[in-house]
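Peer 1: Got some structures for you, see below.
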Structure 1
Amino acid sequence: MTFSPCSHRLATQAKVEWVQDQMAVTLRDVAERAGVSRAAVSRTFTAGASVSAKTRAKVEAAATALGYSPNMLARSLTTRKTQLIGLVSNNFHNPVFLQIFDLFTRALQEQGLRPLLVNLSDETDPARSVQLLRQYSVEGVIVASSHVPSGFARAFRDAGLPVVHAFGRALAVPDVHVVAIDNVSAGRMAAATLIARGYRRLGFLGGPEAASTSQDRLAGFVAEAQAQGVAVTVSFAGSYSFDAGRAEMAKLVQGGLAEAYFCGDDVLSIGALSALRDAGVAVPGDIGIIGLNDMEMAGWANIDLTTIHQPFEAIVRSAIDLIVSSFTDPESAPEVRLFPCHIVERGTLRPLA
């Protein structure tokens, strides 16, 4: 079958007109087709607005038939509500955050909120970050990092923004909402796990020394080891990254190794495993390794890392719950929510006797 140039032009014109018609569908068109007021259509597409089930069904049917979708940017100009949530972090070298950001973005979108990802790597001035988020009129901020300086969360709070610090430090009197694990308890769990397997010379390989997670996991690890009369050596990597973990373990290999290491993060553990294997050190035959996070990569067959599971999904859901509740109760006192961890047995420790 063939088409003449004329018929092709007519078909193209018809297609363009059809696309223009679809683009031109307005709230008024939906209201006329549904036989309701424009206000009723607006309420139907406004979260929390009051509209009867009968009206909602008519409006949604008309919108579907016409191919109408509400313009959220235009609505934000009218309502002065952007539904934007700043999702702030500073460690994009750790692949675990791909997993965490996936959970955050999907869960925020399920709530009708829109994530705005902000990279604070190398940022030292909280005021600049506050200015950036204000430019986009965000309605709340989730700090999703264990080592963004605490001054950033306070700066967002002082600017009048609801703030939750996910994976933050649990203080007795918190400045902002905090959702996390008990990192001291996680350190104790790591030491108890190694000692139960017969290791007596333990090593701690943490992330940046200034990070609260490094400090708290080390404190718990040392406390449990000392309580059981076991010696601990301590070292820190420059960042929570594969390269930093590999570089630090390569130094340790030159100076003499402990019998087993608690690496304060899975990505450090994976870097350490790489350095050990290059040095001909067998894991778990020669030394043991335990990580923390239970990131997806930890379970890959070529890694098979024994680790401490951090409940990312529960932390993410709780952080979003606190942000949403802050919209209706902005004067609520800062709250700390801590979630339990557990050991995930894989192949980098000797088995229990």
Structure 2
Amino acid sequence: MNRKFPTRPGARRAAAFRSSLAALLCLALSACADSAGAGDPVDHRIAYLRSVAIPGSPQDQAFTEELVQRGLIEGKNLTVVGGGDDEVFPDPDQAAAAVRQWHNQGVDVIVAYSTSGAVIARDNAPDAKVLFLVNDPQAAGFVKDEQRPEGRMTGVTFRVPADRMLSLARRIMPGLERVGLPYPPSDPAAVPSRDQFILAAQDQGLQLIAEEFTDNVDLSRAVGKLVQADGAQLILASVSPTATRALPELANAAAIHRVPFAANLGTADRALLTLSPDSRSIGAQLGRQAARLLNGASPASVPVEDPRTFHIGLNRQAAQELGIVLPADVVREADVVHD
């Protein structure tokens, strides 16, 4: 049986005092927290080093979305110290000067969207972590162990499987025997790309002929030599920023010599075949890695990642102009077919 005991007036006043004191303490703590939050400096600083810009890129959108989902919001606790709004640095000296300026501003992470950009970021910002998007980070000397990167660098590769690209090309062109690859040797991404295609061609019984070029004008000469002197039946675009910027010139040279070309970018106009990593997926991968680095993770705890999704693109008009009949099974596999 429950019994109720009367509460003494003094006890009631003591309880009320304790309750009021607790409430005041809560309010004070809340006010302090709000004041501290309002006065906190933006303590995460990021910069973007690009040599080629794609306005409105799904990759950039996905990158930003991942940062926001992880509580990193520009203007609140994240500052972009450079390279925003599609600013590009195609000139190496200008890029190096920009990186040094970002370093002086205390940048935490530099996102480098090319092999040459990653070299510049590494060499000119000795205190910053470098998040790269490159073809082959081991061949470029950025990391030795992609699962546990040593030093200040990690990121995502832009590796397009060379064997898959050549296999698709053979299915589209059953008589394919000789493939030409013009490449710029001064671009640090170009030689690893060349070597990957050479090995893949050997495995598939194809002959790959590589020809150096120095600039856009020289690219036309290189394509002419590959087709006329070396008998190339297909031209491959080198996986490198220099070759990416020269894709319009490559398309023109291929059209002049009436030879199809293949590229690793879905935006390559007039390419008969493209095999490209999904840009949104890559942006999301980079965004997740950037958030971890900005929040204090060591690059050694952020493994290098490969692209997870690829898209096949075909161009019917290019095929028709060259008298190539696209196989129905390859058309069914394609993600995009341009008419």
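Peer 1: Out of 1, 2, which structure matches 4.0 when distance in nm of label points 7 Å out along Cα→Cβ at positions 159 and 191 is calculated?
Peer 2: Computed on structure 1.
Peer 1: For structures 1, 2, which has the highest computed value of distance in nm of label points 7 Å out along Cα→Cβ at positions 119 and 167?
Peer 2: When distance in nm of label points 7 Å out along Cα→Cβ at positions 119 and 167 is calculated for 1, 2, structure 2 comes out on top.
Peer 1: If distance in nm of label points 7 Å out along Cα→Cβ at positions 127 and 207 computes to 2.8, which of 1, 2 did it come from?
Peer 2: 1
Peer 1: Quick check: 55, 23, 17 is what I get for semi-axes √(5λ) of the Cα gyration tensor in Å, calculated from one of 1, 2. Which structure matches?
Peer 2: 2
Peer 1: The value 18 for relative contact order in percent (Cα under 8 Å, 6 or more apart) was derived from one model only; which of 1, 2 is it?
Peer 2: On the way: 1: 14; 2: 18.
That value comes from structure 2.
Peer 1: While we're on this one: Among 1, 2, considering only distance in nm of label points 7 Å out along Cα→Cβ at positions 239 and 255, which has the greatest calculated value?
Peer 2: Looking at the calculated values, the largest one is 2.
Just so you know, all these numbers are worked out from the coordinates, no wet-lab data involved. Since the structure is predicted, the reported quantities are computational estimates derived from the model, not experimental observations. Cβ atoms are built from the backbone, for glycine too; each structure is taken alone.
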